[in-house]
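Just so you know, all these numbers are worked out from the coordinates, no wet-lab data involved. Source: prediction; values computed, not measured. Cβ atoms are built from the backbone, for glycine too; each structure is taken alone.
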Structure I
């Protein structure tokens, strides 16, 4: 999955962490929620994913070159709440 020539999976995770906390990287964490965010002049329509990792939450965005893919991915990810990001990354999805 690519956006503007770069891989968009897994998302880069962001969140509020304290000194010494281990920040999630790559396919770490468990999916807690997914939402579609409408595009604007800075960013196209995208998914916002929220995960839990080491007792903390983090979020990341997922953009695709083909905006029509976003609603399809939303349907897939909505059924994966509570699953590990690694397991979700291993899914075979027909788009």
Structure II
């Protein structure tokens, strides 16, 4: 994992004030491609985490903390939130699963 990204995610945890359970972190490009993905996503750069999240209250806390840390690439799902600090993928992205 990228040290700068991990430092930023640590601040996100502090801002959120709740434990952040990680569902997914670094993925090799080969593993990513084996799942039908591009192999070039933020997880393969070591700058992305997926956090377990299944309540509206915690979803808000995590999203607010990510905003405070300047995270502009997020995905929101029913049971997790994806966040990354990719410098190679387009900024200001928000998607749903």
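Tell me which of I, II gives -11000 when you compute helix-only ellipticity at 222 nm (-39500 (n - 2.57) for each DSSP H run of 4 or more, over all residues; to 500).
II
Of the structures labelled I, II, one was used to calculate distance in nm of label points 7 Å out along Cα→Cβ at positions 49 and 73, giving 1.6. Name it. Don't skip to the answer; put the middle values down first.
Details: I: 0.8; II: 1.6.
Computed on structure II.
Once Cα Rg over 2.2 N^0.38 Å is calculated for every structure in I, II, which label goes with the largest value?
Largest value of Cα Rg over 2.2 N^0.38 Å: I.
If relative contact order in percent (Cα under 8 Å, 6 or more apart) is calculated from each of I, II, which structure is the one that comes out at 28?
Label of the source structure: II.
Of the structures I, II, report the one carrying the highest value of distance in nm of label points 7 Å out along Cα→Cβ at positions 9 and 25. All intermediate terms of the calculation are to be shown ahead of the outcome.
Working: I: 2.1; II: 0.6.
Largest calculated value belongs to I.
Going by mean count of other Cβ atoms within 10 Å over residues 65-72, which of structures I, II comes out largest?
With respect to mean count of other Cβ atoms within 10 Å over residues 65-72, the highest-scoring structure among I, II is II.
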